[in-house]
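Chemist: Some structures are shown below for you to check.
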Structure I
Amino acid sequence: MGLWDLMMDVPGIDSDRVSAWLASKLPDLELPIEFSALTGGRSNLSCKCVDQRGAAYVLRRPPLGNALESAHDMVREHRIISAVGKETVPVPQTYGVCEDVSITGAPFYVMRFVDGVVLMEVEQSEKLSLVDRAGVSQHLVKVLTDLHATDIDTIGLGDLARKEGYVARQLKRWTRQWEATKTHEIPEMEEAIRLLHERMPEQIGSSIVHGDYRLGNMIVADGKIQAVLDWELCTLGDPLADLGYLLNTWVEPGEHLSDIHILGVGGFWTRDQVCDAYAQVTGKDLTHINYYRGFSSWRMAAIDQGVYKRYAEEATGDVEEMDLEEKKETVLRRATTALEQLTNQR
């Protein structure tokens, strides 16, 4: 059996060249390496790499096919995780980034494999004890407050993006997206845009904004967050945007979709508990938190509308995978939710 015979073919991974690159960065690595896909499709591809000692690593690269380079910048994501890892925020340790596309067709970086589970299914949440569900909730808020308290200049991310005017910049960007992809009139979207401009709170301070901070992007074990993943949307700006987004992903028992949501099993904190804990640590006034929830819902509606238009025009080539009417209804539901959130205080 040859040196490379144990390798498994994983789309987007050139086993021979990646193995040689890993061996040059990890002196204790024992070849051959076994590769297995962790994620794929249209999102960034993550591949588990296990050497003959049983040491496990994760290689992360852009999705296969045509993708916007700016949306899947591995060098930038590696920089962010490496910097954030200097503080108390739990992220996987990084081991290097490769910008040479001749290795496996795209830039990639390698980080430590973290044991635990990413809560994606109700059955996984049900296996957590009530104590662990409360512990995960508490630690999730602590990690977020630690992230927002991180000195961005000290860790070398002060030039990552503009620090001020976050919501205004986002509104400008996603309004263009909405107008460019609009296929039919949705009055709720237009009214939400008007209220988002009219009621925009003053940004108090700036911090790292993860951009997709939710339990589905975290590895949990022993009642704690072991690692925060998926930093591709990370930027600098208004920390309350992260909290607003998190609250929109936080489903309580008895609510819409709670029977199929990872938090619907009960035992996790309520939204009010999340807000109270965040406010207690940060001292922030959350009077306008529903504005940030409304902004998040409206932004997701704009994103979904873009997806709907692409599929409706058969631009993706696999329309059969998309229920167009359901996606169309999702856009309206998110727009309606945004409007409700913008017209109600916490």
Structure II
Amino acid sequence: MSTGFGIVGCGMIAHFHAKAIQAIPGAKVVGCFNQNFAKAESFASEYGCTPYDSLDAMLANPDISVVTICTPSGAHLDPAVAAAKAGKHVLVEKPLEITLERCDAIIAACKEAGTQLGTIFPSRFSEANQVLKQAIVEGRFGRMTLADTYVKWWRSQEYYDGGGWRGTWALDGGGAYMNQAIHNVDLLYWLVGDVTDVCGLTATLAHERIEVEDVGTAIVRFANGALGTLEASTSVYPGLLKKTEIHGTTGCAIIEQDSILHWEFAEPRPEDEEIRTKFGKENAVSGGAADPKAISFVGHQKQFEDFIQAIQEGRPPVVDGSEGRKSVEIILAIYESSNTGKRISLPM
């Protein structure tokens, strides 16, 4: 049985969604909608789907069962709620929304409609990250002590000037944290667990004409007692690969992009060398470090496959709405801490 998709918003990220869908047997891009109809027509000609100049018209198509939201971050709410009310399953590009109230409204709409809701976080589907997650679940790190993530990327001034919504609070919802590093914020939460306290500092140092931060640092405390740091930037030239470090009393792992740089435990296992060999020679490209288009759609594909299976099996997807809400809450706590100079406790 074919799964038909409708895409709302035909900007850059929509192309990753469309390519991911096309790579899945039995999945098809049926329609697309964009406020600028000419943009929808161009997108539709590229992916062989029907362009719509009305969201309601697209949602009325019975061949569409899943709607993916690819609008600017602060414009996710209305189309997501409309799709849920039309009985469609909803898959929202990160972040779920830019405030907790708007996240909750999307979650509530899908719950009321009885439709599935997912938030796009493809880093969870990286094989290296899944190997790391399994080691944590198995307790190989002993007591977790430090968990850090670094997203030291570069974005040119032209990047911000070229999109009217980029760098604004109203539609971007934030800067380097909310738009770029949110993937690793989610990843660290998924790996280590809930965050209970946040201390953060943010600044705008390398760009003009933006309202939001292009650099930030934060210290976090996890519910299991571990401490950690979250660094985010779009002001580090030439842009470095993102990195995650997990440390405990009996283990240490460092992952850069999808390469495992360090993998060592007090109690070695035979498979450890195989893991180091398999993931240690990964030739990662920029991963979006300097060019937002320089990412693979494979992570999206894996997440879309999970979402389709979740619908078929009647289970929540791996990253549902509640999971997607978590990273937004952590980032908003960082912003509040930076603005007030106070330590912020979660949940907010």
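Chemist: When helix-only ellipticity at 222 nm (-39500 (n - 2.57) for each DSSP H run of 4 or more, over all residues; to 500) is computed for each of I, II, which one produces -13000?
Modeler: Computed on structure I.
Chemist: If you don't mind, another one. One of I, II was used to compute relative contact order in percent (Cα under 8 Å, 6 or more apart), and the answer was 16. Which one was it?
Modeler: Comparing all candidates, it corresponds to I.
Chemist: Taking distance in nm of label points 7 Å out along Cα→Cβ at positions 24 and 160 for each of I, II, which is largest?
Modeler: Between I, II, the highest calculated value is found for II.
Chemist: Among I, II, considering only FRET efficiency 1/(1 + (r/R0)^6) of positions 32 and 280 (r between Cβ atoms, R0 = 35 Å, to 0.05), which has the greatest calculated value?
Modeler: Of structures I, II, the maximum of FRET efficiency 1/(1 + (r/R0)^6) of positions 32 and 280 (r between Cβ atoms, R0 = 35 Å, to 0.05) occurs in II.
Chemist: Hey, another quick one. Identify the structure, out of I, II, from whose coordinates semi-axes √(5λ) of the Cα gyration tensor in Å was calculated to give 32, 24, 20.
Modeler: Attributed to the structure labelled II.
Chemist: Of the structures labelled I, II, which one yields 1.8 when distance in nm of label points 7 Å out along Cα→Cβ at positions 152 and 192 is computed from its coordinates?
Modeler: II
Every read-out reported here was derived from the displayed coordinates using simple, explicitly stated rules and does not represent laboratory data. Bear in mind the structure is a predicted one, so any value in this text is a computation, not a measurement. Cβ atoms are built from the backbone, for glycine too; each structure is taken alone.
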